[in-house]
Structures are given as structure tokens and as C-alpha cells.
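Readers should treat all values here as calculations from the given coordinates under stated rules, not as data from a laboratory. The model shown is predicted, which means the values in this text are computed figures rather than measured ones. Cβ atoms are built from the backbone, for glycine too; each structure is taken alone.
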Structure P
Amino acid sequence: MANQEDEKLEKRRQKEKRELARLEMELARPQKAGYLYYLIFILCIIYITDEVATQIGTQMQSVIAQSLFAPIFGADVAVARMGALGMITMIGTPLSIMYKPLSDRYGRRIFLIINTLGMGAGLFFISISTGIPVYLLGTFLIGFFIPHDVQAVYILESVSSKWRASFYSGIKAVATLGMILIPLLRQQVMGTDITKWRGVYLIPAIVAAAVSVLALFAVRETIPYLKKRIEYLHLSDEARTSAKSEKGAEQAQGGVIPAIRFVMRHKQLKWLLIGGGFIMWGIAITMYYETTMTYGYAAQFMKTGMDFEQASPFALPFVTQALFMFPIGSAFFQLIQGFIADKLGRKPTIIIMCACAISCFTTFYIGANNNWNPYVVGLLCGSAIGSYWAALDLAGGIMCSESTPTNMRASVLTVQPFLSGVFCSVALIGALIAINVLGDAFSGIISIVIAIPGMLVGMLVILLKTRETKGVNMDEITGREE
């Protein structure tokens, strides 16, 4: 028995010795001139894929509902039933929180490639679906791979601390503008014929596959990861044992349990968890905006005696026009939040973004239900969604990253939204119940009623209970409270 243990120990040491040699060689290899620029280019394309995969389900919501769900459940509750059945795909969440921390152990690069391929696979399955089961399989894959955002970790670990938020928001803004692909495909591929909706999913799936291959050959591992992993491999067995204990959690090499333990005992991260959880109530405004627009513009035709199923094709051109402006409004707020955050700080910017999200969505709802110019309605909708994600990115992404050591960063960014989701789950379950009881036509007002109180509480928690993280050096974060 002792011989077997000694043999296993020797194999592990030899394996780690080879890994150490490989990582040190990678760290010593000089970066080619202009590497940062083509890294940013590739990350932009990956981020566009991520944004399209994130938003396409919502922007095609009423169309898919009428095609796949209305024949079974009826047109008036098709979106509601689609949301209810979509809860089945959330079983991927517990699996995903076990998956993302692996990038703290095995590196960022391989998971950047796998995640992009996974999102593309989800889009592809939806593009070939002719029934609910295959559609749900596609949404499961997208839901599993979207939250990991390894491209965000790449950005935060690859640029100067002085311009970190600006680079992040700039790339996110470019990615958001890329969402114009969705209404463009709606217009060119689908038009007013909802039976052609599958083609809208197929092109982003092809793009995802292509950029995965590009990343495989062109992207290197991040320097902070290489340094931390090499540092860990040089530790003695005794030091590693200590690192796995609660006292040494800041030295652990990722993992769900160490990350949860670390967040729970770290005052800053704990309050970011709580504040971010309440801000997440605002996710309600991201769930039903296309349905809100469709019902708003269909109302003028329903007044002539049509039912919703008859009126919705007439509303499609108005909604598509509005969605052309959605990325512009969203990208604007994604862009300016980084510059504001680097100038004024992360906390003031979160307050500004939350206030913008609340005011813009409320105005959007009024406009959508009063036949305002669709371009204005789309701009307001995009501004609301963009400022919401900007606030959540700052609280749950940038501030958390700037409060966590490199070796725990991906793991903390995995468990943080999961734990924050505990605060959000009550709101989401409430929204789902309400829309299934009241019907799809009430989706807009339900979103407002849920989002506003949560975001108000969340931004107050961030303001009063957390410390500013602007300008911290990502390589020097120890994870110990000051």
C-alpha cells in the first residue's frame, strides 16, 4: 500500500515537473509585436458571439413561441409556457459552477475555445429544431456556456490597470454593436415569414465555430495565470496542504468549495454578492422586451378585431426596426461605463447605470404601448438593457475581479453570480408565475414591478457597504482584507 502511494506521488511530481517546464517556457517566450491588438480583435469576435447567443433567444422570443409553443399551448400564453419549460434547461447551472473553476487549474485558453464552440453548438441545435425537445437542448447548451465569460477574464488579466475598465467596456460595446446581426438576419432571412426563423440562428453558429479555430492557433495563455500557476507548482506539499485550508484559501488553485468559503469570509466579496444579487432583479427587464414590443405594436391591429396570432406578423416589421437601434443604445452605455468607472470610480458608476436602466426601461414601456417611432423605442430598450448589464458587470465582474487573487479569480466569478442568484431567484420565480397567470400581454409591467425595487436596494448596498477598487494591481491582490 505504501509503495502504491509512493508511486502515485512520484507520478504526480513527474507530471507537475513537465507542466512546470512547459509553463516556464511559455512565460519566457516573447510576445509578438502587435499581439495585444489581434488578441483584442479575436476577443471582440468571441464577445460578439457571446452577446448574440445571450440576446437572440429574447429577440426571437415571440417568433419561436408562435412557431413551436403556440400550436400546443395557445398563442396568448406561448411565451409564458416557453419560459416555464425553459426552466428545465436551468439544470445546467449546478453543472456549470463545477466547470468554470477548472480554468483556474488548467488555464484560460482551452476554456475560451471550448466555451465558444459550446455556444455555437447550442445555436446550431436550435437552428435545426423542429420541436420543443431539440430547442430545449440548444438552450441548455447556450445557458451552460454563456455564463463563463473567459474572454472577460482575458481582458482583465491582459491590459493595464489604468485603462482596465475602459478596455473592457470598449470591447463589450463593440460586441454589443455586433448584435445588429440579429435584426439584420430577421429582416433578410425571415422578413414577415416566421417559418424561416431557424436561419437566423445558423449564421452565428458558423461564426462561433470559425472563431474557435482562430483562437486555437492565435491566442496565448494569460501572463497572470502563468505566474500564479508556476508559483503554485513551486510550493512544497506542506504549503499546498495549508493552501487548501480555510486560512490559506487565497493560495488555493481554484475550485467551487474553496471559492464559496473564500467569498463567505471575505467582507468585500460578501457585500458585492448581496448587492449584486439585488441588482440582478433587474434581469427581468432583459427577459421579455421583445414580447413587450410585439404586443405593443400588435395592439393597433388587434383593435380592428384581429386576435394576437393574426396581428403579430403585422407587428414584426416594427419590432425588427426597433431591434436595429437596440445595439446602439446598449453599446453606448456599455462603452461610457468603463470611462466613467476609470474616471469617477466603480461605485458611482454603478449608481448611474442603475438609474439609467430604471428610467430608460420605464420610458421604453410607455413608448412601446403608445406606438412611438420604433427606432426611438428600440434605442430606449437598448439603453435600458445596456445600462443594466453595465451595472451588473461592474458589481459582479470588475469589482469582484479586482478584489480576488488571480488563482481564485475564475472560481469566484463562477460562484459569485450563482450565490447572488439566491437573492434573484425569488424575483424570477415571481415573474414566471405572474406571466403564466396573467398572460404574455402583461410581460412589460411585470418586468418593471420586479426590477425597480431590486435595483434600488442593490445600488444602495454597493454604495454603503463596499470599498472602491479603482486602480488596483491585479498581480498584487492577496485576497486578505485590509
Structure Q
Amino acid sequence: MLPSPRNPRDGERFILELDRRLERFDRAILIADWNFQSGRSKVGTAPWQLKRAAFLSDERLLPWVRSARERSWPYPLTRRLELLERILLDTQVEQNPEVVRLRSTLQEKVVAFRPLWKGRRAERAVLYQALEESPKEAERRAAYYALQPLYRPIEESLRELVRLRNDRARALGYPSFAEMRLRFEGVSVRRLEELCDVVADTARPHLRALRDGFRERTGQSGWHPWDSSFARRGRVPLPARLFPQREMFPRIFRAIQKWGFRTDRMRFRVVYHDLPAGGITLAPDPPKDIRILVHRMGGFLPYCILFHEVGHAVHSASIRAPRHLLRWLENIPGVGGCDEGLAGLFEEIPNTAEWLETQPGVGAQRAREHAAAARDSNVLDAAWHASFLRIEQRLYQNPERDPMPEAQRFERRLFGYDDYPTLSFAESFLVESPIYSANYLLAILFGRQLERSMREVCGEPYWPNRKVGPWLTRNWFVHGSLYDWVPHVKEVTGRPFGAEAFRESFAAA
């Protein structure tokens, strides 16, 4: 029986009980996802998601929450109600039984797939390594297309998944599922496209310089997507042997200590296993139970990825907000851009000359050269995300139309690529993390803005700097999901969220 929203005492008890029960489901979903992604179980999250959806399916619950939000409540109950409304809306789409079953079927295919590489089934890590390191164009090209036997056959099923999501979102009053998810983050589809245009304009000269440098170094006249990662890493090569897998976590932990974080209080479970993404961090019970999953490989790029994942883990370990809804980052719609932006700050540490100089075998000169070459890494990453977002956004605007021809034209104009056979539009992120890719572009813009403010307050250098950890914890980590991140940016930095800091950082010289 739902209490009257006009009765504060009964309403408060009801909200806290709902929060407590929701916590059980969310924790179970994250543990099931961890076991599935790390190969410990063949069963994904579908059974728990369906149970969670059934628990939240009372059609009176959303009207009750909306009615309760119109009343005056003590903080942070007002924030819990706001997050509950988002969760109920999102649950009616992404945890709808039809959506869950179709998505889970596709996820099982994605996780179980192993690409054919040089005549044998291999983990996906070998593809990433070939794109980064192989001097043979034919090998890089083969790695670029190696996942197509997975993605081409699931295109129609993915279209159906997009249709289902859109239909459910429209029934709730949104133009599309993409619009619904982005509004939770505090931006609209139109605003996202405006930010993508700023990124493209800012990135274009840097991308041309990357292409020209690649051609000059290799003597190769062609320029294609499978050349991009190799071109970036080839500007100042850092041999993989200098960054062994067995030393990844100890080196990274020592690095974050020099940002002033109390690592003696942090316990992370790290597992190495093949997975569709570069890495995953899940916190079934923050700040105590935090788990990191990354590929079984060493090298500079895997170190960067683990820095990013450790950033997520430090964030979760630093949360001190009360109860489930306020201390959770996963399954809370609208916190992704902030979460990824904060982790991205950690990913910048290995690109500093100061950190590289401390790594055995790198040397001071190579460290300085790499740091200089890596200054545009954010703008290059943002350009890639802007290109990928075009695929996802067009797919949700019209699932019946192949988004790839338009996306390829945009990519060729942006990156300057020569013509090439297009990929499938299907991708693992579109299956399991819909619209989440927008958060990576928002995160880069947020990160540049936050870095500017961080340098103003904490001073130089970027690393090592023991003022950084306490500043990040005080202003961002400790609060969990207590605040919406877009307005909080202005409160912390004094400037509204936007692309100004990004554009100024990478203005062409």
C-alpha cells in the first residue's frame, strides 16, 4: 500500500524502504554482470533485471513519486525522489522484459565471440595490440575488420532492440530513447550535436597533422581508420616491454598515492580477462566492494586504460554519501558524464613527462618527447567519439536506415581518410550500454574544464601533486550522486559546463 505523499513521516519511511530493497537488486545485478564478464558464469544479468523490473512495475509508483516531489521534503530525500523518478522511467524502457531478453541474447553472443586471427581463435586483445603496434598495414587492416563476423549477423536484431527502446521511451513522452537518456545527463540531442561540431572544428588541424606525420614517418601514401592508433603511438614509440603486465597495478597505485590519496584504505579486486570493452569497473557495494576487469596484456595503452579504471575505483572508494541511491554510480541515470570525466583525469597521468621519467627504461628525453606528442590526445579521442556518436544518434533517429554511409562521409571529412569498405553499424556498446558513448565526449569536455580549475587551485605540476586528491575528493568524490554534475560544474569552477576550455586548450597554434 502506497502512503500518502502528504504524510511526511510515512512517506520518508516508504522512500527509505524502497531504497533499501532496490539496493539488493542493484547489487545482485552488478555481481551477476561481474561474473558474466569475467567468465565465471554463463548466465548474464537478465534474471535479476527482470526481478528488479517486476519490483518497480506497480503503475501507481511513478505517479506517487511525482506527486511526492511537489511537496516539501528535507534534503537529501528530495534528491532520492528525483533519482527514483529517473530510475522508474529508465526501468520502464531498459528493463522492459522484451528489451531485457533481446539485449541479453545479443550480449551472450558478444561476450562469447572470439575473433579468428592468423588461423586461430584469439582474445580481442590481440586485435587492439595489432592496431597499436603492427608496422604491417595488411595486419592492421585485418585487425580492423576482424569483428565483422560477429557484428554483421546481429544488425537486424540490434535494429529491433533500438525500435523497442524508442517505442517504450515515446510511451513515456520522450521523442526517442536517446533524448530520454541525454536529458538525464543534463543535455539534449541538439546540444550534443552542437558540442560534436565544436569538437570537429577544433580537432581537424590536429588530425591533419597526425596524418601528415604518419605519411612522413612510414612513406605510406594511404590513410585509413586502421592507421590512426598506430600513427598516434608511433610518434614517440614506447616499447611494450617497458610496461609489463605484472607491474601494472603496483605502479599505478604508487602514482595515485602521489596525488594525495590514502590508498591504505582502498581495496580493489583486479582480474585480467578478455572482454568487449577496454576495461570495466563495478562497485557492488561502494566504498567497500570495488572490482576492476581489464585485458590480459601489458604495454603503454593497457596502463592508460588501467589508470582510467583505477580512477573509477578511487571515486567509488571515496564516496561517503548515505544509503544506496546517493552512493551508487552504476544504474543511476545521469551520472555517466561526470563519472567518466573524473576517471579521465587519472588517464592523463601516464602522459606526463614527470610520470614517464619514473618508469624504468623510458629515460628523460623520451619522456619529454612523448608528453609533448600526447598533448593533443584528448582532442583526438574526442574526434573519434564525435564520429561514433553520429552512428548511434542516427540509428535512434531512424532505425530503418543504415547510418554508416553518412557516418563514413563525416569521418572522411573529419579525419581526412581515403575511401575504405565500411564497417557494420553494430557494436557491443550499442547493445549493452545504449547512449552511454555520449558520456565519453561529455567527459572529455568536462575533464578539460575541471583540469583548468584544478590547476588554478592546486598549482603545478599536474602530477605529482598531493593537493589534487583531497581537492577531487572534497568537491566531487565524497558526494556520490548527491548532485547533478552539470550545474555542479559551475559551482566548483565558476563557469557553466561547455566546450570553451576544450577549444582553448587545443586551439591551433
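General remarks:
- Each of P, Q could give distance in nm of label points 7 Å out along Cα→Cβ at positions 106 and 434, but the derived value 4.2 comes from P.
- Label whose coordinates, when mean count of other Cβ atoms within 10 Å over residues 26-33 is calculated, return 20.4 (choices P, Q): Q
- Computing distance in nm of label points 7 Å out along Cα→Cβ at positions 74 and 114 across structures P, Q gives 4.5 for structure P.
- Structure (P, Q) behind the derived value -19000 of helix-only ellipticity at 222 nm (-39500 (n - 2.57) for each DSSP H run of 4 or more, over all residues; to 500): Q
- Which entry (P, Q) yields the derived value 10.8 for mean count of other Cβ atoms within 10 Å over residues 10-17: P
- Entry that produces 12.5 once mean count of other Cβ atoms within 10 Å over residues 18-25 is calculated, selected from P, Q: P
- Ranking P, Q by mean count of other Cβ atoms within 10 Å over residues 418-425, the structure that comes out highest: P
- Comparison across structures P, Q (criterion: relative contact order in percent (Cα under 8 Å, 6 or more apart)) gives the highest value for P.
- For 1.5 (distance in nm of label points 7 Å out along Cα→Cβ at positions 122 and 178, calculated) the corresponding structure among P, Q: P
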